[in-house]
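Quick heads-up: structures coming right below.
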Structure 1
Amino acid sequence: MGRKVNLFLVLMIIIVVLGMGALSIYYQRTFKDVNQEYNELSEQNAACQLNLSTTVNKLQTTIKNLNSTESDIRKYDTLYEQKAQELQDTEKSLNDVKTKLQSETLFKEQFKRQAEQYYSQVQVLNANVSSLEKTLKNKDFLIDTLQTKVDCLEDTSDGNEDEC
């Protein structure tokens, strides 16, 4: 039994040593894989953190730009409202001027027609005056002729009236 116990103990020690070796190899491979996965995940995490920080910076820049753009849009909205009001005022003023211009054009045409009528009346009156001046000259000539005849008749005796 002494030999069997020693052989049993040696066998047990060998089994324990082989088991520990197998466990050591198993754990080395397992931990090597786990360590490798950890390193890969750590690298991926670092890349993700870098990507996240870049994305956050871009997001912050975009938010600043959007806020700036929003402010600009508000300014342009205010400017647009002002210009729209100015345009409405200008259109109203333009319509008023247009109405006045149409009214003045109408008056001008009426005055032009009246002026043409007056001009034609002046021409008719000038023609009448010319006609009357001719008639007057003829009458003056007739008066002068008759006056000469009267003078001649006064100067001559009653029997010599035919000479005049």
Structure 2
Amino acid sequence: MDFIRQTIKFKNNKYTKGDCLSIHCETGKYLGIIISCRFNKYYDITLMHLYQKRKLDIKHFLKGKFWGTRFGWIDDIEYAVDICMIECKYIDSLTDIELVGKVDLIEDLQRGSYDYKNNISELLKYYLSELPIRIEKSKNAENFPELGFVSKHLIELSSIIV
């Protein structure tokens, strides 16, 4: 009986694929994330290049860039999201997260990489340490678009929405 209750409860998570969330961080700034998927008891969270003093809205997401990986060649470039997995129960319980909109992500969304995070503080620390690397690698990709390579990038959200 416990298994049945857990399964039913699990199916009723607060967020679903494509939800755009604004997280009010302990720094006073807002961090943008997208729910890429749900895997077992975890949300697959894709970070956006959004971290600012003002509350985020859906326009920020639609004009923003997600953390991802690009691979292939100039005429056949594909994109994958880089994800951080955080327990659904933890994310669902937070009061500093606001659903600001939803995007229709492509059906066969690929995973470029994944990592586990325990809380928003860890997620923010990862974001701040990794951001300069992603900015530099994205500049390199823009300077050499004819090259297809696997790397960490900031990619236009329009690349993975329907």
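What follows draws every value from the coordinates through simple rules; no lab data is involved. Bear in mind the structure is a predicted one, so any value in this text is a computation, not a measurement. Cβ atoms are built from the backbone, for glycine too; each structure is taken alone.
Assign the value -8500, calculated as helix-only ellipticity at 222 nm (-39500 (n - 2.57) for each DSSP H run of 4 or more, over all residues; to 500), to the correct structure from 1, 2. Working through the options, I get structure 2. 1, 2: which one has mean projected area of the Cα convex hull in nm², as calculated, at 9.8? Here the read-out was taken from 2. The maximum of FRET efficiency 1/(1 + (r/R0)^6) of positions 78 and 102 (r between Cβ atoms, R0 = 35 Å, to 0.05) over structures 1, 2, that is, the highest value, falls on 2.
Please compute mean count of other Cβ atoms within 10 Å over residues 54-61 for structures 1, 2 and give me the label with the greatest value. For this comparison of mean count of other Cβ atoms within 10 Å over residues 54-61, the top structure is 2. Using the calculated result 10.6 for mean count of other Cβ atoms within 10 Å over residues 38-45, pick out the matching structure from 1, 2. Corresponding structure: 1.
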